[in-house]
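Below you'll find a set of structures to go through.
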Structure P
Amino acid sequence: MAKGNREKISYIRKGSLTVAPNEDELKDLYSLSNRTPYDDQVNHKAEITDLNYTLIKSYLHEIGSEMYADADNMDFTELCRSMHLISDLPEYVKPRNVALMFFNSEPERFFPYAQIDVVQFPDGEGGDKIVEQIFKGPLHEQLRAALRYIKNVIITEKIIKYPDRAEADRFYNYPYAAIEEALANA
């Protein structure tokens, strides 16, 4: 920790302790750091034609990207390359997994069960009734639709009014912000 010290030391958590890793644990650390994340990996079973130009353009418009205006004048492959949606090799043009998740209307063709299931148990966990809603399609559209459903159908509000004051207390069965964060992270 001294000033000018260039030695790099790795540490790992073991239970409640922070310790220096042994040789095997260090190899595992290096192996994990060298892996390409799944969403950034090239999907060898897909083709660039599996990407939907309309979905890409709509997304660029939605996020306010400057590329939206240029998209009509760009070659589709160049548009995908500039968005890092396809492999970097010009002789092997294949989409990355993230591109198929966001810009293919049926990502479940490439990723089985790539869907969001919202399941309710109206009678509790031991009950016989189950209410299930399934959301499919591009990942960002699934997320939006599932959150809209949860907000409109699942989350309920209880208002308690008091005779001695103008303000009422409002209670919700689930905090929407927490559900939004949890579902987006999932």
Structure Q
Amino acid sequence: MDDTFDGLLTEQLILRRFTAGDAARFAAYRSEPEIARYQSWDAPYPVERAEAFIGWLAGHHPDEPGAWYQLAIADRSAPDILLGDCGFRSRLDDPALVDIGFTLSPESQGRGFATEAVGELLRYLFEDRVKHKVCADCDTRNLGSWRLLERLGFEREGTLRESYREGPEWADEYLYGLLARDWRGRRGDFAGVR
């Protein structure tokens, strides 16, 4: 476990612990139908649910095996303003394997913030936490997400056909993975990636 975690800094961003003041903004962008569409929650996302989740996060530390941990993404020049979040989960059966996910508010998209935040999250996981592999999955229709993963060096490892329901319809998912040795070999390639 990473009991000392406070935050991660990039050129433009800070990835930090959530605070109680983030709840309304967190609930607002998670309530946007175009944001919730490819995620594991339904819109609207009640502020009470956001408050409970942020309260749960306060009692836990990053890298607890089996538990998702979300980091708030904020602008370094305005660290109280939430732009989005990214999360990770070390697997219970082997904590050297990690799953990640990310969400940005609609007005924060298309500005390179997701690439910068996920790139720093990868650095943290591979360098500070010494993980072996980082995995991600995304709906095949979510072009922005899978293109970001590929820009950061993830390999598409497979497709799960009709693996979950989106309303009355079935949806497919791409599976992605990035090994520590591949990330280290291309680390310089990711500097400044947007």
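We did not get these values from a lab; they are worked out from the coordinates using the rules stated. Here the structure is a predicted model, which is why all the values come from computation and not from measurement. Cβ atoms are built from the backbone, for glycine too; each structure is taken alone.
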Requested in this report: Identify the structure, out of P, Q, from whose coordinates mean count of other Cβ atoms within 10 Å over residues 16-23 was calculated to give 9.4.
Outcome: P
Query raised in the report: Thinking only about distance in nm of label points 7 Å out along Cα→Cβ at positions 136 and 176, which of P, Q has the largest value?
Result: P
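Given a value of 14 for relative contact order in percent (Cα under 8 Å, 6 or more apart), calculated from one of P, Q, which structure does it belong to?
Working: P: 14; Q: 17.
Traced to structure P.
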Query raised in the report: If helix-only ellipticity at 222 nm (-39500 (n - 2.57) for each DSSP H run of 4 or more, over all residues; to 500) comes out at -9000 when worked out from the coordinates, which of P, Q was used?
Result: P
Requested in this report: Compare distance in nm of label points 7 Å out along Cα→Cβ at positions 128 and 144 across structures P, Q and report the one with the greatest value.
Outcome: P
Query raised in the report: Hey, distance in nm of label points 7 Å out along Cα→Cβ at positions 48 and 64 derived from one of P, Q reads 3.1; which structure?
Result: P
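Using the calculated result 38, 31, 20 for semi-axes √(5λ) of the Cα gyration tensor in Å, pick out the matching structure from P, Q.
Details: P: 38, 31, 20; Q: 23, 22, 17.
It must be structure P, since only it matches.
Just checking, which of P, Q has the largest value of FRET efficiency 1/(1 + (r/R0)^6) of positions 112 and 152 (r between Cβ atoms, R0 = 30 Å, to 0.05)?
Numbers: P: 0.55; Q: 1.00.
If we compare FRET efficiency 1/(1 + (r/R0)^6) of positions 112 and 152 (r between Cβ atoms, R0 = 30 Å, to 0.05) over P, Q, the biggest value is for Q.
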